[in-house]
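Structures given as structure tokens follow.
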Structure P
Amino acid sequence: MMKRFSIFLVFLLSALAGPLTAGQLTVAPIRLHMGPTQPNATFTLTNGSNEDGFYQLQLFAWEQEEGETVLKQQHDLIITPPVTMIPGNSDQVVRVVRQRPTVSDKEKSYRLIISEVPDTESERGAQLKVLLRLSVPVFVGDKNQTHALTVTRQQNRFVIHNKGNGHARLVNAYWLDDKQQPRLIRKGLAGYVLPDSDLGFDYDPRDGQPTAISVTANGKKLTLPVEEE
């Protein structure tokens, strides 16, 4: 049984097509898709600082439980190098390498966690201070695997369900009242819904009666009717 990690992560996610940036570190691409038999893929890390940067890289299986992110140990993929020093104003290519086949009827999801750490040992030993942390999604699966979204209302909360076999990346989410007036849920990146998973958003019932949700999923705009739970 895989050991579950309880890690507090600051997920710095971007709705833009450009690189993902935190502090002086830039990561490209901002999300990665690998085919089910693809042997490896690469990220480019850029240290925009004038100082050397020391980074730890970890790759976890990514699941969602009741809309919350859960990271677990996995043995499908490895990241190399797992620790690297990037000189100031320089790049480093890191590689995601397959260790075993991951062919599945459902897309598999992972997160690459990049942590900047000091170049000196902590006085507390293993309790290492983290200067910044980035989280980058990695998906492995067939390009034909896709989402199948429905929406239900549970009291004062919308829940988006994904019954498909691929993830949905949600951007610019609104709900429509009974007069078809849009009301903002979240501008920009609203989140991901993994296969067989849910993602919920609270709303204020004083704003009206919700009839549908308008959202862009994987680049395609959708209007999803709201069903009663």
Structure Q
Amino acid sequence: MFILKRQDVDIKNIKHPQKDQQIPILSYQGQTFRLLSVFNASQEEEARSLWRDLTDNRGKACVLLEEPERFSVWGKVRLEALDEADDGGGGAAPAAQGLIQGCLLLLQSLFFDVEDLLGNKQADLFEKDVASFLTQWHFPQATSEKAAKSLLTLDPLATKVPPWEELHLQRLLEEMHRLGKNYFGNANFTERALDALEDLPAGDRSGFMGWLDQSPPGKLWK
């Protein structure tokens, strides 16, 4: 829809009407947009690809914001509709519960492996790294360090999972794989992490593996 520069827009944080969190809102010519995804300066092509996919293929009204240090994609949202759309993506529906649960199981498996194999000091650093990217990209219900860290220990099969969209999950897959390689030095951790999916019900596990096959960042894990 639009490719804009920082000087073209106004960005401010507003309090979510139902939750204790701040939401970044971009305003342009009387329209409001909510943050969907953030890319660093070297990921311009990925940012443009996501923006084109959302606008051309999915028919969404989106802004691609170009800044010196990053690119970000924003989806159109009505401020009065925020209390109806608490998913962090401009009114899009959260991903299937089984996908969110599966991603949380992978994340927790990585954390436990870092703790068991590399020690408590590295586990503390891993916690901080996870909290950093979850808050940086405004994952719903993970916008504080405390909330982000709690995701490493909650039981995703017995607790209400965050209302993340598929875009959040794809970003999470990428970041988990990047962190895993940083901590372990190779990609051998993926097989151990995928073993954690045995905790999912058979139908959800099958659906998750099928989603991994179809998702570009999911192929990193296969």
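Every number in this text was worked out from the coordinates using simple rules, so none of it is lab data. Predicted model, so just to flag it, every value in this text is computed and none were measured. Cβ atoms are built from the backbone, for glycine too; each structure is taken alone.
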Task: Identity of the structure behind 0 (criterion: helix-only ellipticity at 222 nm (-39500 (n - 2.57) for each DSSP H run of 4 or more, over all residues; to 500), calculated), options P, Q - done: P
Open item on the list: To test your reading of the models, identify which of P, Q gives 0.96 for Rg/Rh (Cα atoms, Kirkwood Rh) when calculated.
Closed with: Q
TODO: Name the one structure among P, Q that FRET efficiency 1/(1 + (r/R0)^6) of positions 60 and 196 (r between Cβ atoms, R0 = 25 Å, to 0.05) of 0.15 was derived from.
DONE: Q
Task: Winner on distance in nm of label points 7 Å out along Cα→Cβ at positions 116 and 180 once structures P, Q are ranked, highest first - done: P
Task: Origin of the derived value -0.58, -1.11 (log10 I(q)/I(0) by the Debye sum over Cα atoms at q = 0.14, 0.25 Å⁻¹, for residues 132-187 alone; candidates P, Q) - done: P
- [ ] Could you tell me which structure in P, Q was used to calculate distance in nm of label points 7 Å out along Cα→Cβ at positions 76 and 108 as 0.4?
- [x] P
